[in-house]
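Q: Some structures are shown below for you to check.
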Structure P
Amino acid sequence: MPREMMKAVRIHAFGGPEVLRYEDAPIPEIQPDEVLVRVHAIGVNPPDWYLRDGYRALPPAWRPEVAFPLILGSDVSGVVAAIGGQVRAFAVGDEVYALVRFFSVGESRAYAEYVSVPAWQLARKPVGLDHPHAAAAPMSLLTAWQFMVEVGHDAPNPLQPHAHVPVPLAGRRVLVNGAAGGVGHFAVQVAKLKGAHVIAVASGRNNGFLRDLGADEVIDYTRTAPEDVVRDVDLVVDAVGGPGASRFLPVVKRGGALFPVYPLGFDDHDAAAARGITVSTTQVRSSGRQLADLAPLLADGRLRVALDGTYPLAEARAAHERAAKGHIQGKIVLSAEPE
């Protein structure tokens with residue numbers, strides 16, 4: 001018997017935004033411990049375009065093998081359409097949001113009208129938050145939370161030999177680089193929520209935006225290099241990361257920490273050790289439990305979601321082209337609202 005079909009955005013080969021195809025695909029079948037979600041909105045994240053591009057930034061030995069055609073994406077908000085036989089925590093009609101199957105390359109499959117989700121990765125959508133804003137939260141907010149407050153999982157850390165351990169934030173000075181982006185704008189808010197003095201680094205056009213999110217100081221990196229004017233912070237959360245993260249070592253006090261969200265290319269560990277600075281990173285992982293804990297903070301506005309732009313699912317290519325231009329304020333979202 002033929003399977004029911006849905007619309008999805010798939011790739012049949014690696015490449016630029018032009019490889020994204022809006023086409024028919026089978027509606028996924030669910031396992032006994034899974035939920036089928038009718039997707040209303042999808043968050044667009046860097047791992048989406050890393051995978052679309054074939055992870056060319058990674059060493060060849062690290063590049064995952066995937067089977068085409070492939071549906072990208074992992075952040076969703078929607079409505080439960082069906083539940084597996086073992087699922088008790090959710091019912092058809094529940095509004096939910098999730099970071100789907102992350103980190104499992106090529107298995108999240110969120111750029112679609114329907115997605116199957118392990119029930120433990122789901123949480124009820126924050127009350128009063130619409131689907132686009134809810135879909136924009138999971139990966140970026142969980143990244144900030146797992147880096148800064150609670151890792152929330154015991155998966156081995158492939159990026160370093162030791163486990164990542166967050167540091168206390170109350171009463172500390174925290175600098176967030178890339179503060180206006182997806183992870184950055186949540187990192188600013190999480191640090192402030194936990195009682196830190198927050199120094200945000202972004203381009204000047206984001207000054208008002210970041211002040212409104214709670215930043216105590218904003219440095220326009222296009223005019224002033226933060227490493228030239230800031231000293232004695234307890235923690236730097238570098239949401240940009242890469243080799244450039246080493247420039248923040250002089251900013252951090254002895255005994256402080258530097259958390260590069262994207263750690264590849266950072267090779268100044270000896271210099272960090274000589275300064276008494278802990279450099280640590282982790283990989284965000286799906287957690288319905290943490291999303292449930294965070295939902296009240298999103299519902300009452302203690303944590304806010306900023307949208308750079310919303311695109312119809314059929315225009316995923318345009319969304320990726322916007323992402324490639326950089327300087328994103330908050331998150332990019334795809335809309336898959338039922339007609």
Structure Q
Amino acid sequence: MNLDELLKEYSELETQLADPAVHADQNKARTLGRRYSQLTPVVTTYRELESVRDDLTAAKELAGEDETFAAEAAELEGRIPQLEDRLRHLLIPRDPNDDKDIIMEIKAGEGGEESALFAGDLLRMYLRYAERLGWKTEIIDSQPSDLGGYKDVTVGIKAKGDEGVWSRLKYEGGVHRVQRVPVTESQGRIHTSAAGVLVYPEAEEVEVQIDPNDLRIDVYRSSGPGGQSVNTTDSAVRITHLPTGVVVSCQNEKSQLQNKESAMRILRARLLAVAQEQADAAAQAERKSQVRTVDRSERVRTYNFPENRISDHRVGFKAYNLDQVLDGELTAVTQALIDAEMAEKLAQHS
């Protein structure tokens with residue numbers, strides 16, 4: 001979509017949002033408002049650029065009569081490239097999911113109990129990061145390990161402001177490798193293990209229509225670490241989406257109904273991701289780094305405890321504040337990935 005089309009759309013959105021009848025449908029009003037917020041920086045920057053250009057023309061005309069206008073013209077000429085560059089960045093096509101909340105799955109991989117402990121460390125890192133940004137988190141489902149880690153844990157993360165969680169955490173998908181001396185290691189040797197992270201944009205019910213006839217729902221008893229039963233009733237739920245083979249299970253809640261609702265929420269997010277990948281080759285390329293098998297060969301990031309070092313292998317990011325990163329100071333890492341994606345898009349559209 002070119003600039004003229006965006007300006008026209010913005011004007012139409014202003015008209016629609018001024019209509020009280022539109023706000024009778026909250027979902028429609030929210031969708032329109034979100035799009036309006038997305039376009040506002042583009043329109044504001046464009047209008048500022050046009051204003052500066054007009055002022056420059058006037059200042060040049062008056063410069064011969066008054067030296068102060070010559071100085072003003074020089075200043076205005078310096079602002080134009082900055083505004084043009086900002087507008088060029090803003091016109092780069094956005095990821096349509098950037099405003100969405102996410103569902104994140106963290107899975108222990110190679111390394112047994114040590115990998116499960118590391119999965120717990122990653123969960124804590126994301127929870128702390130979300131807390132710093134004022135985001136809301138909830139553990140949707142979890143399978144704890146014997147030593148206090150997680151074999152598998154699913155967390156929902158919701159934003160409070162305009163910026164969606166997906167825009168910052170979509171890059172976390174992939175295999176995360178840890179190098180450290182495990183608590184189970186008596187000889188003090190450094191081991192390498194891995195945990196996998198999957199990130200899905202949260203899907204609203206209207207985005208993913210699921211035919212109940214396409215679902216097989218099984219119920220069973222929840223189990224805790226070591227296989228012991230934590231519930232004497234069949235409250236755990238496993239849902240299989242027959243057309244795609246996607247399987248989701250949930251056992252965190254005591255109620256079978258609550259577990260079913262949580263499982264459906266995860267299923268919608270997974271099916272939305274599948275549909276987007278099939279419909280958009282770019283989305284598939286964007287998600288190619290996400291974990292397929294949780295082994296060390298597909299790593300996206302390494303956490304080296306002896307050196308207090310964190311390395312992201314996709315963009316060459318390296319820092320020696322691993323302790324702070326694991327405590328939720330993830331901004332520098334995520335910003336490096338955002339900047340790299342922006343640079344790639346600029347190169348494609350230049």
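Bear in mind these aren't lab numbers, they're just calculated from the coordinates by the rules spelled out. None of these values were measured; they are calculated from a predicted model. Cβ atoms are built from the backbone, for glycine too; each structure is taken alone.
Q: I have 3, 11, 14, 11, 13, 18, 17, 9, 4, 1, 0 for P(r) over Cα pairs in 5 Å bins from 0, in percent, for residues 241-328 alone, calculated from one of the structures P, Q. Which structure is it?
A: Source structure: P.
Q: Then there is this: Thinking of P, Q, which structure, once mean projected area of the Cα convex hull in nm² is computed, gives back 17.0?
A: Label of the source structure: P.
Q: Quick one: FRET efficiency 1/(1 + (r/R0)^6) of positions 57 and 121 (r between Cβ atoms, R0 = 41 Å, to 0.05) came out at 0.10 when computed from one of P, Q, so which one is it?
A: Only structure Q yields this read-out.
Q: Among the shown structures P, Q, from which was the value -5500 of helix-only ellipticity at 222 nm (-39500 (n - 2.57) for each DSSP H run of 4 or more, over all residues; to 500) calculated?
A: That value comes from structure P.
Q: Can you spot which of P, Q the value 5.1 was calculated from, given it is distance in nm of label points 7 Å out along Cα→Cβ at positions 73 and 129?
A: It was calculated from structure Q.
Q: Turning to a different aspect of this structure: For FRET efficiency 1/(1 + (r/R0)^6) of positions 113 and 193 (r between Cβ atoms, R0 = 25 Å, to 0.05), which structure out of P, Q has the highest calculated value?
A: When FRET efficiency 1/(1 + (r/R0)^6) of positions 113 and 193 (r between Cβ atoms, R0 = 25 Å, to 0.05) is computed for each of P, Q, structure Q gives the biggest number.
Q: Thinking only about percent of Cα pairs over 23 Å apart, for residues 169-320 alone, which of P, Q has the largest value?
A: Largest value of percent of Cα pairs over 23 Å apart, for residues 169-320 alone: Q.
Q: A value of 15 was derived for relative contact order in percent (Cα under 8 Å, 6 or more apart); which structure in P, Q was it taken from?
A: Q
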